[in-house]
Structure 1
Amino acid sequence: MGGITNPAEGYFKGGAWGWDGSQWRKLNLLFGYYDRLVETKSIADASAGANAINHTAVPTGEVWIVKGHNVLDSATAANAQLQLWDGTTAHVVNHYGALTIGQWSNFSKGDIVLKAGDLLICYFSGCTLHDVLQSSIWGYKMKVS
């Protein structure tokens, strides 16, 4: 690859470039740590039937990598789902089924990549009046331009 010294060449302009063995190519976004992501939200006095806990939406200029999710119903074996809201559709990421009363259920089977405007929703069904519900996410944040 030697002899690449001409700053007029395209691979010296804007962004990160990498040698693929035959030519220089612009690299895709490189995932890098900016800050940790830890958020727990709860409903202290749930309604009977269905309830939803909305986590914080990803702000402009960031990408969030969610590494795991915990969910809890302290009083009932309610059903729970983790959903990714993209501004139009709620996509089911994980269906927990009936929770074990008072025990955390965990999902950490792979990264969930969220872009600006996306948010995670923990949707509960089959709740009893006055249930205490909790949803916790963790991972890391990245700055993007």
Structure 2
Amino acid sequence: MNDYKKPGWWKRSVRSYWLLFVLIPFAVVSAVFGVLVYLGLTELTKLLIYVVVSSIAIAVSYYIRTIPSSSLWRKIWIIIGVGVIGFPLAVVLGFLLNAVLSPITGDLLAFILSYVLAIILGGFLGDKIGKMRDYRPFG
């Protein structure tokens, strides 16, 4: 991980990318939400939820970008595996196990079993894919 180098476009003007793709859209959407709250078309809680969740997401993404550690990227690869591989697998397993197990045990057991299996398999496959890439980030 120590010999990993960021792409040239990332090193050259990273501040402009953060400004253009993260901070300006955040400010614009916050301003639009503020106007909608002022006009009474939406609630203040929606604005607060957006600001808090977006601020946390921006801080986490900045931390991931600036501190490249193998253990952090291993966790990210497992989460990617659960999301990208596990979710479609959960849907397929849900349909299959629901058709097979529902007459015997009921719908709840098939639902829980399909999602638990999908999370475990997705995390395992995400870890294997990350290990093949030496837990390097994308790019």
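Read-outs throughout are calculated quantities, based only on the coordinates presented, and are distinct from any laboratory measurement. Because the structure is predicted, anything quoted here is derived from the model rather than measured. Cβ atoms are built from the backbone, for glycine too; each structure is taken alone.
The table for this structure:
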read-out: For -0.65, -0.94, -1.01 (log10 I(q)/I(0) by the Debye sum over Cα atoms at q = 0.17, 0.21, 0.22 Å⁻¹, for residues 51-114 alone, calculated) the corresponding structure among 1, 2; value: 1
read-out: Identity of the structure behind -24500 (criterion: helix-only ellipticity at 222 nm (-39500 (n - 2.57) for each DSSP H run of 4 or more, over all residues; to 500), calculated), options 1, 2; value: 2
read-out: Which of 1, 2 yields 37 [relative contact order in percent (Cα under 8 Å, 6 or more apart), calculated]; value: 1
read-out: Top of 1, 2 by mean projected area of the Cα convex hull in nm², largest first; value: 2
read-out: FRET efficiency 1/(1 + (r/R0)^6) of positions 43 and 75 (r between Cβ atoms, R0 = 25 Å, to 0.05) - structure with the largest value, from 1, 2; value: 1
read-out: Entry that produces 3.2 once distance in nm of label points 7 Å out along Cα→Cβ at positions 27 and 107 is calculated, selected from 1, 2; value: 1
